[in-house]
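A short reminder: the numbers here are calculations on the coordinates, not readings from a lab. As the structure is a prediction and not an experimental result, all values here were calculated from the model. Cβ atoms are built from the backbone, for glycine too; each structure is taken alone.
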Structure P
Amino acid sequence: MKRRSLVVSATAAIALAGALLAPTAHAQGKTLKVVPHANITILDPIWTTAFVTRNHGYMIYDTLFGTDLDGKVKPQMVDKWSVSKDNLLWTFTLRDGLEFHDGKPVTSEDVVASLKRWASRDSFGGVMVKAVDSWDTPNAKTFTIKLKSPFGVMLEALGKPSSNVPFIMPARIAATSGSEQIKEHIGSGPFKFNPADFKPGERVIYTKNDKYKPRSEPANGTTGGKVVNVDRVEWVIIRDPQTQFNALVAGEVDIIEQPAFEQYSSLKAQKDVQIFDLSPAGAQYIFRFNHLHAPFNNVKIRQAAMVAMGQEAFLKTQVGAPGMYKFCKSMYPCGTPFASDNTGLYTGMADPKKAAQMLKDAGYDGTPVVLMRPTDLAAIAKIPLVAKQQLEAAGFKVDMQQMDWATLLARRAKKDAPKDGGWNAFMTAWTAGDILNPLTMAMMNTAGDKGWFGWQDDKQIDDLKTKFSQASTDDEKKKIAEQIQLRAMETATHVQLGQYINPAAVRKNVSGMVASGAQVYWNMKKD
């Protein structure tokens, strides 16, 4: 009887997915159907660092510069630029043919307003504006940035490929405070967003922007020509991994952005499915502390939690598949220029006995740790269970509260005490492009109330980041990056929990995927 109930439930789930995926009036060959890695409820890619919102941003907005797979920054909306001999005045000219989806031209005023809003939220942008003396817009296609001191990573900032991305939007929309979400979603990018068709929890629809003029260079990372070969892209929200799998195999969807790890062997056996890694440099799991509230407002208690957690259990439990994960105690991804094993008290190996003594010495009074767990995001749903186990082994009390990812994203923005609807910790993952250096890393945004969720306030890290931005040699940058890592370990900004890959599953009649570190849907063709 129980077996029959399970079969009926699975059949009902597939029937529901089938209803969502039923053919529309649009020809199936011109519609690309994608199962995104998470439901999307927040549409402002500056207000949040959530990857699903970043991916939405790449659909409808454009950027001044992009970054290719070799890490080289190349122009996107910019036609040409120059810098003065003293490196204090940067001048940029926009290319021809840039137009917002409402028919209005993109102007230098739009660019400056967008950059100011981005810088108010982003770690890299926050360092950049400290060096800015003034912005100017001498004409509709030219803007200048005058600096108080040289900022040698200007192009890296403007071409930042992942959260937060400096997307360009109309000035009237960019005038919205960075602490508030925008209410209109108009860009100049390769796709248009259809708000009337947006159904959170069901689907998001994008249509081709026929007026978009792509660059002539081949697509590479987030650079090059964003050529759209389909009329329409539909994001279909299916939360159950097995239902996602069934829909892909049946040809009802074309892409699953992040399949469940345990499905890869079965996916590779499907004759009509291919595996494609959109983020070949991989990703890193992290545990983020709320620095405002007890018990993690005490640095000694944060350090004890860091010592309590070891990477092996997280990686084996969440990923499991051989060859898809690796130990890496560096905050910067292993295999990248600033990776370093000089990590102070953090070893990456769980040491519950030492952590328990540290917790006792810190005067921990049993205050529960409110740990948020997203139940509908397969790529990270298991790691909070491991964190709870390892923290409790060291003597912490853990109150793990379960919710969907969209609720977690909204709740992590609350600074209320945990007993009033706030939180103490959450876990997430970052692609390598987000954590390559201390300026791109959100967890290094230690500007207190104006910083990233968790709101650490640490002037020493901020000052070191400024030094990093002014460094003139790679050796000097590497030395400062290591100093920042050691300070981040000392203050326990967060805990890094190992690297992994999570490739997309794609129908074989789809071609032209672009490995960019994000999920982007230009250049693709569907036969």
Structure Q
Amino acid sequence: MLKLVECVPNFSEGRDRALIDAITKPIADAQGIQLLDVDPGPDTNRTVVTFIGEPDAVVEAAFAAIAKAVELIDMSQHHGEHARMGATDVCPFVPVAGVTMDDCIQLAHRLAKRVAEELSIPVYLYENAAQKPDRRNLADVRKGEYEGLPDKLKDSQWAPDYGEPVFSARSGATIIGAREFLIAYNINLNTRDPRLAKDIALSIRQQGRAKRDANGKIVRDENGKTVKVPGVLKCCKATGWYLEAFETAQVSMNLTDYHVTSLHAAFEEVRKQANARGLRVTGSELVGLIPKEAMLMAGRYYLEKQGKCPSVPEKELIRVAIRSLGMSEIAPFDPRKKIMEYQFGSDVNLTGMTVSDFADELSADSPAPGGGSVSALLGSLAASLTAMVANLTFASKEYRDLRPEMTDIAAKAQAAKEEFLSLVNQDTEAFNMYMAARRLPRKTDADKARRETEIQEATRSATLVPLNILRRVPAVLDLARSIIDKGMQSSVSDGGVAAAAARAAAVGACYNVRINLPGIEDKDFVRETGEEATRILNNCIAAQEEIAGVMEDKLKV
């Protein structure tokens, strides 16, 4: 499974483009990293950088950029409107795909420790990575800013989480953390009056609005602070404004945790609030990027409201979400440009080909794609057939009582399909890595040693990909057996084909594991991998043969 982390470092320089480019160059040049955005602000004298990649690569790229900022930015000369504490002011990690918040917290600790030890910068941890409750809020940690940092470091209550409490006039301090993905989302109203949009925003945002007495006066507590009436949506910041270019008022929101308040929940609540004021929601607009899961959640929600099975392909879920939320009203919503995970594509894209193009590529005189990719494709087809029968069963009135079970089977089969499709490309990528290692120079002893190491690593990778294909087959066979037993009996043959395709995927994957093992020097790995592959294959063959027996009974004339 692809693991993606977003990193959003903020650097205290927003005016010198050459300096900004020098800081972001290590990110742009890093392997396994996609630089998504560089947003300099001259007035704030601050640049917000956004990039994604696999966890280890993200930590390396972040450290390289922070080190370059230490080299180039002199905080003693810095002035700007935005609050700041150091050359790299803040650097959060955000889980996007295949990683948890705990994973990002660990990344924050790794980076903080390295920045403190190698760059001699005091580091504070914030948000989910905070070590103390009073350091969770970024504004609290940054209070006093750069100018107040010398005194802050003398206060034992504000000793850094990593590094010595020593003030660096040039670099200041850095704040590193882990937080949820922030979705910037605007909802369009059929009015040009921003006051109505602001009124809705006050009702929905977590902070809420000022409480008023019977005479309309603001209520204050014993300390003179305004008493607030909380809004209905948690993890939501909101305001209202008028968008002159499109002659529409918008409720503008930052959803700080879409697992708490989802995109569709925010949309539906604004629609409810608008209706109560005699308004209509006409559509919505995403600002920046969004995690794929947020779109899939919305698609499932609207399909369920329609009484349909939500376990359909992700493309259909995303299409439903876009249409249901009216996300193309102001500008076309292109999933390839707006969904975070789609920004990090593989150089190999076999699954984007037509069937005939894939067959042509397969039949050409190059060794990749080959049997491993075909095995993964067979696995995806087996999972797809299983999902199809589950969805057909869900839609049949005769099987209404089985809808929850069919939804679960279809969801698991769709997930397996996506995993197999990813492995179609991974197998070819692994072979290409092996061939690249074989082409490394071998003029010197050092060259030969490096080449051999790279070949061993590449061969191991080329073995693990088909092993991962093989490991996923038993679950698909179990799902196929379930739909053959319980699903729509007029489609039982499709379940049998799914099982046969799954068996073929297992056989092919095992062949591809075994052909690579002789080239690996680690004998324990060879023995353990060979034994695991043989065990799984034998179980798959036995399961499919049992299914074939069931099919014979069901298909008797």
Between P, Q, which one scores greatest on Rg/Rh (Cα atoms, Kirkwood Rh)?
Q
Which of P, Q leads on mean count of other Cβ atoms within 10 Å over residues 42-49, largest value:
P
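Computing FRET efficiency 1/(1 + (r/R0)^6) of positions 226 and 474 (r between Cβ atoms, R0 = 41 Å, to 0.05) gives 0.85 for which of P, Q? Present the calculation step by step, with values, prior to reporting the outcome.
Values: P: 0.85; Q: 0.10.
Checking each candidate, the match is P.
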Going by distance in nm of label points 7 Å out along Cα→Cβ at positions 34 and 218, which of structures P, Q comes out largest?
Q
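Of structures P, Q, which gives -17500 when helix-only ellipticity at 222 nm (-39500 (n - 2.57) for each DSSP H run of 4 or more, over all residues; to 500) is computed from the coordinates?
Answer by label: Q.
Give the label, chosen from P, Q, of the structure having the highest value of relative contact order in percent (Cα under 8 Å, 6 or more apart).
Details: P: 20; Q: 9.
Going through P, Q one by one, relative contact order in percent (Cα under 8 Å, 6 or more apart) peaks for structure P.
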